[in-house]
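Next up, some structures in structure tokens.
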Structure 1
């Protein structure tokens, strides 16, 4: 596996019909190629297939037609049972964190859900715990409150929970000392205010920096925040009626790389 850049992602003629008796599906013959290390945003109106693409990549759809490959591996069941180094941050943080449990227990559960042969959990190493506590304080600390791994998630604010969620997805649920190679963000900013949403994106940018035009993590983000998409993305995929209407690249003419163009594209 390539340790320098993120995983590549390929969707080959992917279709998904939640209602097998319907005429059309949520996804209709989608083909997409995402290079390792790219930051790609997916936009479109509600119900046009954005989340279904993320679920397809994550191996969460049973009756899927077509093929999905991540790092050359066919994804035909939950992705973390097939390949290590994939983090998924959902729109609603309760899908990813159990508020009644401590941060430590949540990390352990996320690691246990991954591929068994990659499992490596060690909370007996005092130096490792001290290091993680220091980083948690930097990521989530506010108003002289610095959460540690023994904190219950229920004690954290909504913004702190999503910051924790992103941090676990990128750094703590994979092989010890291996970084996340594919980060899936499914409307992860939708319940956050402007300040916290920018703090979350800053954390992602800090943990997945550009180096010689490449990232060590491939990032795929479903969002309604066009400002964010334009700021961070290498390309933006526009969906309409379960199909790829257009792919806009940062290198395209400036007339296309702006919020007005994106708004008009999803409405027309």
Structure 2
């Protein structure tokens, strides 16, 4: 592996505009009611990549060596994010996002060589800072082994205070890919997912599951109730399988997406802006 230190500090700035259509599409994709506020998670639909199709790699990602370092490992995953919601994003706001490569770290794991890239995103709306995020992207070696699809069971959710079960199907995955301009083929191209990256099905986006957990919190505590949200992807989830979204806690909240077989797929923590938010009845 090369020394990627030269990439630390590299930055790019993208601009966008909040539109009613984009908000409608986001809410429709995750089956959330459109309110008078921009939902927390909507920032992932702003300042999207603008790479021409002809320049995309075989996996659908942007070409390596542009903003992000040209790491040769073939499998890439958005592994985690630590998000600070500084202020709500106003409707119709002009958006600017500055993204900076914060660190590049190499590591050897059970699956072989890994490279972790941390990117700091600072989002401004009408020149006011609204979201700070530290995103972790992990690059991994290729695999030639396909694990079977997880079994569908009835996980014990009794330790959680509220829950909602959704089944991300191929349509939801397609829509989320569209509204986030995510062209990674594991989310919509089944032959590619099976034969090239050896997944047993279409993979549910990590930020889609994070958005569903943020929507779960909004149903419980109201819109824009969180000041901080951190999530980590632990295991892949697949299209067509139930996903149990669960939560517990008050000022300090624990959230989780649990797979059909009881696996913890995504773990998350969140913090309310204050302790005066009264809980709504649990969602079903």
Quiz item: Who wins on FRET efficiency 1/(1 + (r/R0)^6) of positions 126 and 150 (r between Cβ atoms, R0 = 30 Å, to 0.05) among 1, 2, i.e. which is largest?
Solution: 1
Practice problem: Consider the structures 1, 2: one of them gives 28, 25, 18 for semi-axes √(5λ) of the Cα gyration tensor in Å as calculated from the coordinates. Say which. | Solution: 2
Practice problem: Name the one structure among 1, 2 that helix-only ellipticity at 222 nm (-39500 (n - 2.57) for each DSSP H run of 4 or more, over all residues; to 500) of -4500 was derived from. | Solution: 2
Self-check item: Computed -0.54, -1.04 for log10 I(q)/I(0) by the Debye sum over Cα atoms at q = 0.15, 0.28 Å⁻¹, for residues 174-229 alone - originating structure among 1, 2
Solution: 2
Quiz item: For structures 1, 2, which has the highest computed value of mean count of other Cβ atoms within 10 Å over residues 30-37?
Solution: 1
Quiz item: Given structures 1, 2, which gives the highest value for relative contact order in percent (Cα under 8 Å, 6 or more apart)?
Solution: 1
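Bear in mind that the values in this text are calculations on the coordinates, not laboratory data. Predicted, not measured: the structure shown is a model, and the values here were computed from it. Cβ atoms are built from the backbone, for glycine too; each structure is taken alone.
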